[in-house]
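Any read-out appearing in this document is the output of simple, stated calculations on the displayed coordinates, not a laboratory observation. What you see is a predicted model, and the numbers here were worked out from it, not measured in a lab. Cβ atoms are built from the backbone, for glycine too; each structure is taken alone.
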Structure P
Amino acid sequence: MRFTPTRAAGLAQLDAFNAGGAAHYGQRRNFDLGAKDHSNVSQLSPWIRHRLITEEQVLTRIAKTHDLTQMTSFVQEVFWRGYFKGALQHRPSIWDHYLAGVDRAHDAVGTLYADAICGRTGIACFDHWRDELVTTGYLHNHARMWFASIWIFTLRLPWELGADFFLTHLLDADPASNTLSWRWVGGLHTKGKTYLASAENIARFTDGRFNPVGQLALTAEPLVEPFEHPLVPLATPPRMPLDDALLVITKEDCTPRTFMTGDPRGLLGIVHPDTGMSADFSRGAVEQASADIVATHDWAGQIAEAANRAGTAQVVTAWAPVGPVASALATAQSTLRKEGITLSQGQRRFDGLTWPHATAGFFKLKKKIPQILRDLDLAKPPAN
């Protein structure tokens, strides 16, 4: 699979999945068939993560061909991404503690960490997944869970460093999905509930390609943290018109004009000057949405300069969930305000319908999925 950071490529993959694997997704989705064959899953996540295609668009196209009530597994997987974003939005301190944990852990690791990130542990499946990740920027979801479990419970490495490794290399690297998934494996997200990778499970769902008998931890004591992350009320940003504004494109949403109205005075794509496969994909996604793109840590200065060129004091961007982009925009906003420039963020309908139900476990949101689908005009109302 070649992942190209364009909307056209995302739509082509969506159409291919819709015509092929979608009908059988529920039966084969848990099998990791190897780097050369992920045909049993959608492989849409890199494009959805950057919103080159959106969750709502995916569900809409699938619904034209399939009955969504018969595709429960796939529909729920789409909503898991929205759930994680909403959950981190409700508890943003998790992100701050994760970043601090990465810094602390880097000061304490030794050769085992180097072996893990270089694929030299001697655990064949783990080393293979490391190589696949670094080479392709993608891993099957089941392989991600196994990898995280082995990292935490067999290698006993800090979970924050594993999450950081994924965030660096995955093309679909998302602060919420990545951080909370690693916390879920370790027993921090759903407190006390861990995910233990077993040789039997790996052998079964890799069709016997791997069978690490005797190499994996047999128990998984949950990780603990001596504090609670407070629940923060969600902001409810209005839909922002683009008229007379500078539109800023970030990797959080590369197609904001699909839900915002009006014509902007100018466009600016902005990214951090990171390197690597994941960063390259993000830059490409932003670049195809805006020919004027800068890679910088000085977001306030670049946005102000672009706004002045466009002759406007209004700047609009799509909502950035908790993560590096949100932090950069928050820092820029305080500086821009002093220069008389207003920075506003608009929210997509899918997020507005999904995030409020992400205050606890996924089950709370899961119960709301039928109603959300109706609100999105993707399901028929229940019969009387």
Structure Q
Amino acid sequence: MKTALHNLRLITDGMIATSKAVIIENDKIVDIIADAQLPADVKQIDLQNNYLAPGLIDLQIYGSGSPLFFGGNPSAAALAQMEQSLLAQGCTGFLATIATNTDDVVARGIDAALQHWDNRLGNFWGLHLEGPFLNSERCGAHPPALIKKATLTLVKGWVEKAKGLIKMITIAPELQDADVIEYLHAQGIVLSSGHSNATYTEGKVFLNKPIQAVTHLFNAMPPMHHRNPGYIPAIFEERPFTSIVVDGIHVDPVMVRLAKRELTDKLFLITDAVTESDQGTYQHKFKGDRYVMPDGTLSGSSLSMLKAVQNCVELVDIDLPEAVNMASLYPAQLVGAANRGQINKGCVADLIVFDDDFNIHHVILGGLIKTT
């Protein structure tokens, strides 16, 4: 039976439309019609004039709820917890992220993903490896002793072990051999430059050729300077898809506004969120409004994707429809999910319903209402 969502404010295609109804059948959006034209033979759900938006997509997150997925003991149970927690927050697609660590722990993270895959709710889309192939000069919270240059043998081993579940890898491209980059690109894995100490000239060479993304803009990269422009102007000129953490802490709103002006529809939101942990390499401690490592180094955020959207609206003065695009359409485009991140006929019915205060009322995953 078809379901009609009506009495709503529809956010899609960068606009807010009223007097519309969205018709869902099975897991797909099959039509968008005028509210006044609702057929009698459909189940009707009144959304009470709340916003209906595409489900949110987080391409970089370490944990939600408890325990931390990539803590001392990565597990399928932690991934199951992430799915439930993130779905309640309106996140209908995410890449669980594995940080720089020993080869053994990374392999156990891949094993956990494989074990969970057949039991997933549907919002776990795969893995993002952030490291260990980074630049130790821009290590951030990643332990320098575990950062290393990629080898084709190691990379192939992980990719083959993961059986297609590695969707994205953050690397420092200036340090990697061409054969490694060519291999990963040929596998269809999104290559993102992060924790990089690249120069302006180096960035101009590899961005979009084939490094198609940049990880957490401004963090763990050389700052701009008027006599030594550095890497960031190359990002602004080449305009790859670029993620940013909009929690008001990792990046000042003024700099988010600058990045939005320069990158327009290539700037997208991530949470880079973690949970508190006292095990393994990453022992995140919550300090008031942020997570830090035991030595005080700023680590992941405490964001949700919808809070990042709210911050874009309230702190950066980005219009709500465009802030939603940054959390749905643009990340979907980066990972090739052409039928997600938007509300149009033929798209997967991954949707969220929220009010003017950014409170979630419903989350719909694959056409099924999962939370209220």
(request) Assuming 3.3 is distance in nm of label points 7 Å out along Cα→Cβ at positions 96 and 312 as calculated from a single structure, say which of P, Q it is. (result) P
(message) Quick check on the output: -14000 is helix-only ellipticity at 222 nm (-39500 (n - 2.57) for each DSSP H run of 4 or more, over all residues; to 500), derived from one of P, Q. Which one produced it?
(response) P
(request) Assuming 4.1 is distance in nm of label points 7 Å out along Cα→Cβ at positions 32 and 296 as calculated from a single structure, say which of P, Q it is. (result) P
(request) Figure out for me which of the structures P, Q the number 0.95 belongs to, where FRET efficiency 1/(1 + (r/R0)^6) of positions 288 and 344 (r between Cβ atoms, R0 = 41 Å, to 0.05) was derived from the coordinates. (result) P
(request) Name the one structure among P, Q that P(r) over Cα pairs in 20 Å bins from 0, in percent of 30, 57, 12, 0 was derived from. (result) Q
(request) Can you spot which of P, Q the value 31, 12, 8 was calculated from, given it is semi-axes √(5λ) of the Cα gyration tensor in Å, for residues 48-103 alone? (result) P
